[in-house]
Structure P
Amino acid sequence: MTEATSTDLLPMRDVVNLTGINPVTLRAWERRHGLIRPQRTEGGHRLYTAQDVQRIRDILRWTGSGLPISKVGELLARQHDEVARPPGPQTDSIEHWRAAVLRATKAFDRQALEGIHGQLFTLYPKATVLLDVLMPVWRSLLSGSAFGQRSQWLFLDTFLRARLLLRLQLNQLGAPSVLLAGIEGSAELDLLSNGLLLSSERWRIEVLGSGQPLEELPLLCATLQPAALVLALQGPVNTALAKKLCSLQMDIACPLALIGDGLPDPIAVLHDIPIALLDQRNVGASLKLDALLRGALEL
């Protein structure tokens, strides 16, 4: 192989299954356009990283929206430049986009927000857009107490909930469903954000309402029969919550997972409880969920 071996590397057949791309198209993107650069085994077989999978999904989304494949390289180069650019007062692009979102929100300018929203999802991976740009602005307004900030937060919250819900509704209707619920007061936008982070062509994310009782989830699972149940975690897992999760896991027939920001693996109080842990900032979270759905993830 050209680089160090990793258990996270995927062969082409798995990448095709995860993204739905035609293998001939994928080879053309590599050979003709230089958009994907997989690693190789000693036998010459292609191996792909989680970042490669995300890049393939981005390209599929862009070309599906009408962008010519000849223009995709420019977008990828722009993404690379933004990531490689050292932070500074004039060059920190993430701060620039946060400021743009905040300005449009303070002006209650829906049209400007629409434009910024579209540009962000074109230029950056969805994790960067949600976790580094949109949600930090949303949280800063939520915690503010100055006159007008509550109205600004409500304006942004309403806009983002509608847009993220619309993106989630693009899920494959006939695909297996994954239920996503919050724990202990998760805001609806937090749930929708996590849902979009986990969204894929291979399954459909069904976001349950904010305030869904944990003890009633077995009823929903028995009725809806999802392929998996994912719980969005807002804070640390204490002993009391661990007991509830243990009970929940025994009362449902589908696999159980937790998703959170920087979620450690493993969590001591969840020892011996078969729960998958998904880090929302890790691009491999959706790959891990896929392995869980296929029964290929050891818990």
Structure Q
Amino acid sequence: MHISLRQLEIFKCVAKYLSFTHAAGVLHLSQPAVSTQIKNLEEQIDLKLFEMVGKQLVMTDAARTLLEKVDAIQSEVDNFGYLVNSLKNIEAGQLTISIPAAAQIQLMRLISAFNKKYPLIELEIILEDRIAQLKLLQDNKSDICIMGTPPAKTALESIVLFSYKTWVIAPINYLNYSNKKKIIPVSALDGETFIVTDIYSNSRTIFEKMFSKVNTRLININNGYSVKYAVYNNMGLAVVSDITLESEFEGVYYQKLNIKGFPISSDVCLVHRNKKLLSPASKTFRDFAIGFYNKN
């Protein structure tokens, strides 16, 4: 039996899109070439991988089982390449980093400093929410993610880079509690409008925990970075982290309210799969990031 990595790549792509035509376009091959490769693979393993149900291409049970192994094989091939590069001590290559859009101001300073020191490393930066970041790690499409503390009992390794605080902010002309020295009970915000975002974000989790017994009107925005601008424009209050705020705008466009239980401290972590052999570029970035925040 002789199965090539190219055949496995084609199989995985067809399984993803359940379309020979779509897979052919993604792989820059002709549709007949993709069909032939799948047929050859089926003949070599003596198993049917796909079948037509009506007009829909579907995977067989055998294909679903083999797909799990293909992912493991691809990961091992990547690890082999990383090992070869590490033996050569190459400070070059490619690096994909995922960061939360809401924290891009803070994190772009880190990435910019890294890029200046290691210009030979080709960077791809992906801005995503927390759930999408975890999916990128799961699918091995991001080498490193920078995010809040990852969920417990996951196959991820994390290193705390720095901590930040989460506040309740209000428009600058919000007069209900203009005395900043007075501690405001959470219950006093009953009936207020809050700008909220992604239900899996840390700010949303804190909001739901702290205001679970308070009646609030919610305005949902699907971009965490935009929440503060809604507050600046008098749409309501919000629970936001200080890494998303421009400090020079405090007292101009927004104010931090002295709410009981706030501010709340949380961590930002560098995260990668714990069984993934890091490439030299990934190791270099990890070490640089740790040193960057230790200095700052």
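Every number here is computed from the coordinates shown, using simple stated rules; none is lab data. Since the structure is predicted, the reported quantities are computational estimates derived from the model, not experimental observations. Cβ atoms are built from the backbone, for glycine too; each structure is taken alone.
Given 4.6 as the derived value for distance in nm of label points 7 Å out along Cα→Cβ at positions 166 and 246, which of the supplied structures P, Q does it correspond to?
Going through each structure in turn, the value belongs to P.
With mean count of other Cβ atoms within 10 Å over residues 54-61 derived from the coordinates and found to be 11.4, which of P, Q does the value describe?
Q
Determine which structure produced the value 77, 52, 32 for Cα extents along the principal axes in Å, calculated from the coordinates; the candidates are P, Q.
That value comes from structure Q.
Assign the value -0.52, calculated as log10 I(q)/I(0) by the Debye sum over Cα atoms at q = 0.17 Å⁻¹, for residues 230-269 alone, to the correct structure from P, Q.
Q
Which of P, Q yields 13 for relative contact order in percent (Cα under 8 Å, 6 or more apart), as computed?
Of the options listed, only P reproduces it.
Compare distance in nm of label points 7 Å out along Cα→Cβ at positions 182 and 198 across structures P, Q and report the one with the greatest value.
Looking at the calculated values, the largest one is Q.
Identify the structure, out of P, Q, from whose coordinates Cα extents along the principal axes in Å, for residues 110-213 alone was calculated to give 53, 34, 21.
It was calculated from structure Q.
Have a look at P, Q and say which one yields -12500 for helix-only ellipticity at 222 nm (-39500 (n - 2.57) for each DSSP H run of 4 or more, over all residues; to 500), as calculated.
Q
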